[in-house]
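What follows is a set of structures to go through.
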Structure P
Amino acid sequence: MARSNIYNTKQGEAILTYIASHGGTDITVEQIATHFNEEGVSIGLTTIYRHLDKLEKRGRIRKLVIDGIPSACYRYIEESRSDGLNIKCDCCGKLYNLECGEADEFERHILNSHRFRVDLVKTIFYGSCEDCQNKT
């Protein structure tokens, strides 16, 4: 079967495979569309958004809205780990996923002491990464 005639379920799997191939890197819809266009696969933006929504609901990817990026980003969630806290460098713009027991403790403290449940996956702390700190 020609790659441009992929069924919807195969389109969803192809999108998931592409996002997964980037590990914990955040991918935009535009990057997904560009990739498949360059591969000669015709997948419209509406179809991409529909599959991303389904993949997010199934817990396979995480949707993030990040300051300075005009559209949402999507990140693959490995089955062997949970998605941790996000930190973003104000200088270079890199976004990191930080898996740290202290983040879990912070989440518990906020819940137990302040009766507020923090969604660490959607929370982004801003600062300066080590590389940017060393440049100054």
Structure Q
Amino acid sequence: MIKKYGTAHWSGDLKTGTGQVSTETRALSDQPYSFAKRFEGETGSNPEELIGAAHAACFAMALSGELGRGGLTADSIDARSTVSLEPVEGGFGITKIHLTVTARIPGADKQAFLEAANAAKAGCPVSKLMAAAEITMDAALES
């Protein structure tokens, strides 16, 4: 079993308080976050951005694995995960996640690429974690 952790600290009330978030490796170290950064468009990080980054990274790796099972290797995979945070009954919820992927894969045809992308979307561990949200995808194979 592999275990990784992240840490967060918060001070103050919900609207005017501030927090810092870090990762185990310190790749992200005491990154500030706040209500304004999360809900009011202020520049800075927030939990949904971090979820999106984690999902995009996980999906890109899963797609590479799926392609490898089909005997293909990507020159490049560019993935983006857009996380939708919306008002729901009782507060806010992540209601949808949309993946956008563009890949350059020598020798791949569109059908093989789409099959691998859909398998990666379903099989990526972060997608599985997010199963409560709707996860959609746009996939483009570059020549």
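No value in this document is a laboratory result; all are computed from the given coordinates. None of the values given here were measured: they were computed from a predicted structure. Cβ atoms are built from the backbone, for glycine too; each structure is taken alone.
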| task | Identify the structure, out of P, Q, from whose coordinates helix-only ellipticity at 222 nm (-39500 (n - 2.57) for each DSSP H run of 4 or more, over all residues; to 500) was calculated to give -12500. | result | P
| At a computed 17.3, 58 (Rg and Dmax of the Cα atoms in Å), which of P, Q | P
| message | Once FRET efficiency 1/(1 + (r/R0)^6) of positions 65 and 113 (r between Cβ atoms, R0 = 30 Å, to 0.05) is calculated for all of P, Q, which comes out largest? | response | Q
| message | Going by mean projected area of the Cα convex hull in nm², for residues 25-72 alone, which of structures P, Q comes out largest? | response | Q
